[in-house]
Structure I
Amino acid sequence: MTNHLIKTLYACIAAVAGLMFGSTASAQSYPSRPVTLIMPLPAGSATETHIRLLANEAGKYLAQPVVVENRPGAGGRIGMRAIMAEKPDGQTIGMTFNGIAVVLALGDASFRIEPGKDYTPVILASQAPLVMVTGPTAPFRDIQGLVAYARTNPGKLTISGSSLGSSAHLGFELLKLMTGIDFVLVNFQGEIQSTPALLNGDVQAMIASASIKPYLDTGKLVAMGTTGSQRWSLLPGLPTIQESGLPGFDIASWYGIVAPPSLPPTVLARLNEAFGAALASSAVRKAFGDLGINPVGSTPDEFARRIRADLERMAPVIRKAGLKFD
């Protein structure tokens, strides 16, 4: 072997070693300063509360604070676009949820974002099961009764979908697709406005969040079934809609941590580990339980698969309903 070849070989070995050392050093030094977590929602919501709790706990495992920064607007598009445009060094990450990553991605032709391509899924953090409820004057008290009523009284079932395109609204659209029933949608800005309408009998059914529980406890409203794949910790005796004869029915609000695209694998692993440890902590699990939110946890690949599965599952629902959010 010539001296030139020997020198070239040593140079290659040194370069590879340098890359390996640089990657290891990067993983060990990250994060070098506080991490910013962009929240694409306004301050004060239950969603923001539980994500702030999680961010605070994750900061303990990262040995740097995770500072939540609200970037609301345009249904979440402003915050999500800000996350995707950041430098992929892990110093700025964000939160997303199915309303952005699935509903807007399917219903807005200018916002066709994809996991892995436009952003990096880090971890599926939590799910908030929803509950289908009915009011005191409705002629049914369970899911089977609702479906039977809608079939024998076409066009008379009135429902509130909270706001257009919300998980609550899409839950009824999925029910319509699976059972062939029809309904009259009475739209409201949110659950705060739609709850009085249900109490007054202006609508006969709605899908609600944990904030509805006081009305269930006092008997003013009746719970018919939870919308997710698992029973709700706040109402463990209430069957899911799947258990009520509609296998495959699954509408739950989920929330996850994401980062800009092309995030280095070492940084991704560090973030996943820190947020996973935070989700497993007793403090977070208790706080989430009090809010009626289920901590989840996942690998980045599992989270990406969940998003893609939801995109595939909800595409025909949104298409059939003719929903567009351009």
Structure II
Amino acid sequence: MIDFQKVIESIYVELKDDINRGEIASYIPELSTIDSQNFGIHLKHIDGNSYSSGDWNIPFSIQSISKVLSLAFVFPIYKDTIWERIDVEPSGNPFNQLSLLELENGIPRNPFINAGAIVIADMLVSHFDNPKHEFLNFIKDLTNDQTINYNYDVAKSEQRTGFRNYAAANLLKAFDNLENHVDDVLDFYFHQCALELTCEQLSNAFFMFANHGICLQQKKRLSQSQAKRINALMLTCGFYDEAGEFAFEVGLPGKSGVGGGIIAVLPNHFTITTWSPGLNQKGNSLIGMKALEKFTTKTNLSIF
């Protein structure tokens, strides 16, 4: 029997004073003020028990981690017609790359690069009168936590500076892969990325991916096949041009965000979230990547 609390605490102690912590994502001005010393870990086991250490209860901007949740929200609505507008292949490029989008006629490589997530946002804008409200309620329902909200200052900051996202959305529009006005789609997209959750809330939100599509409240949110497909996409596409490295070092499906969060899943076992705002050169949390590598090494738990 693995003592998860002991393992997590030992990893926290090993890494909390690490000098090399990476660089904060200062290109989003509101994120540049975050303390780089923040570091938290939270694990939610399939049996309902939780284990945590460090700054696991401080809310942070989940950024691109939200792309998994927006896909999970839209999947039961549009089902497999999603894949007529988005591919499921790794990009091998940074999250905001534009060149592939033009070369491949406006079909994003996968739903976890920015262009793919913008197409998902377009679907939600088409389906709901108030997609921001509906998406926020979806997250609150997943976690059974009504305190979760958007960080509106972060959303405004991204609206002011997200020029590459405007470029991607306009390129998608030029290829007829956006149904709605670019500004309406990006307004939802920027708010989705500005969701604030703690490590605990994020582990709870992703519980359904460890539990065959059934969330923490025992509601069926996804079919078993849909949960399997999203887990596969997290493994192959969840870390942009570092997805192979994460699979090699950690061996779990997961998703990162430039707010410094990483969520990883072992189906039938647990979800685990780390948060440390400093990023490596690929845009993934430097300490978070180290922590998860240590975790799967110490516990010998991975999908391989």
Structure III
Amino acid sequence: MENDNIRKVQYIVPQQFVGKYLKDFLVSLGYSQDLIKHLKNTTNLDMFKILKFNEIIDIEIIETENSDNIVQNPNLPLYILYEDDDILVVNKPAQIPIHPSQGNYDNTLGNALAYYFRNQNFVYRPITRLDKDTSGVCLIAKNKLSASILSTMIQNNTVKRTYIGIVKGNIYNIINLNNKLNSIKNINILINLDFIIDIPIKREEDSTIKRTISKDGEKAATKVTALKYIREKDISLCKFNLFTGRTHQIRVHMSHIGYPIIGDFLYNPDYTYINRQALHSNEIIILHPINHNLIRIASKIPNDIKLLI
């Protein structure tokens, strides 16, 4: 981009938006109300302009924020899997938090990216927020426009995320747990064992971190696919697909049905085989927020998990 404080895009009005407001058209593209308000305040665009067929709409989004409060750290690992003008995808190691916070002032992914973008206007906008001890694919928006559209995609469940994890016990025995079947749906045992856990989750009372199952929690749905049972260690390799993105979702769901992620300091603090939760963000599939190309980005299973399987 010629100016990293401005993102310019151009649209051609399709037939279905003829006679409708510009605002409605932008909302259909994933523009948030906050972004539309930003455009009103920084440009002369009329959001109630009536659109015509094949009309060209030029948008300039001026960046007015920065993340100068995030300390630059050149000594942190940064493994970039993909980058363009709008998105950045990194392979986050375990033990590195996403956000700076009390006790994690300069050792986070945000600090590594602050150094990486030290010669540009830097605004830290992580879209997929992995727990500190979860490794793997992490998606970051590089501007206000991509952040808005990607956040809308997350809300609409059009960002496909796959995790690999190791749980305690023989996951194939789930079909025998009749007392749990009321919270498990669509069990398929014809080829691979897979099922969906659809149970609400909320913050646990008197805890700022821990989550728990609750009827009055937020909707949370996880698809679990059994990949392998390792008899000598009594652990199972599983694949997880998220239909929602609640905090600790996989960890809470698997703990609830009796097959917790091993090495999980909150829900299963058993470090017999690994010293962190055995959970890895393996793959993400998205339609690019600007050019709409299909992008699939995967990361290799880290060695500490690979050694167990």
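Values quoted throughout were computed directly from the atomic coordinates according to the rules given, and no laboratory measurement underlies them. Since we're looking at a predicted model, the values are computed, not measured. Cβ atoms are built from the backbone, for glycine too; each structure is taken alone.
Assorted remarks:
- A value of 0.8 for distance in nm of label points 7 Å out along Cα→Cβ at positions 125 and 173, calculated from one of I, II, III, originates in structure II.
- Given 1.08 for Rg/Rh (Cα atoms, Kirkwood Rh), calculated: source structure among I, II, III: I
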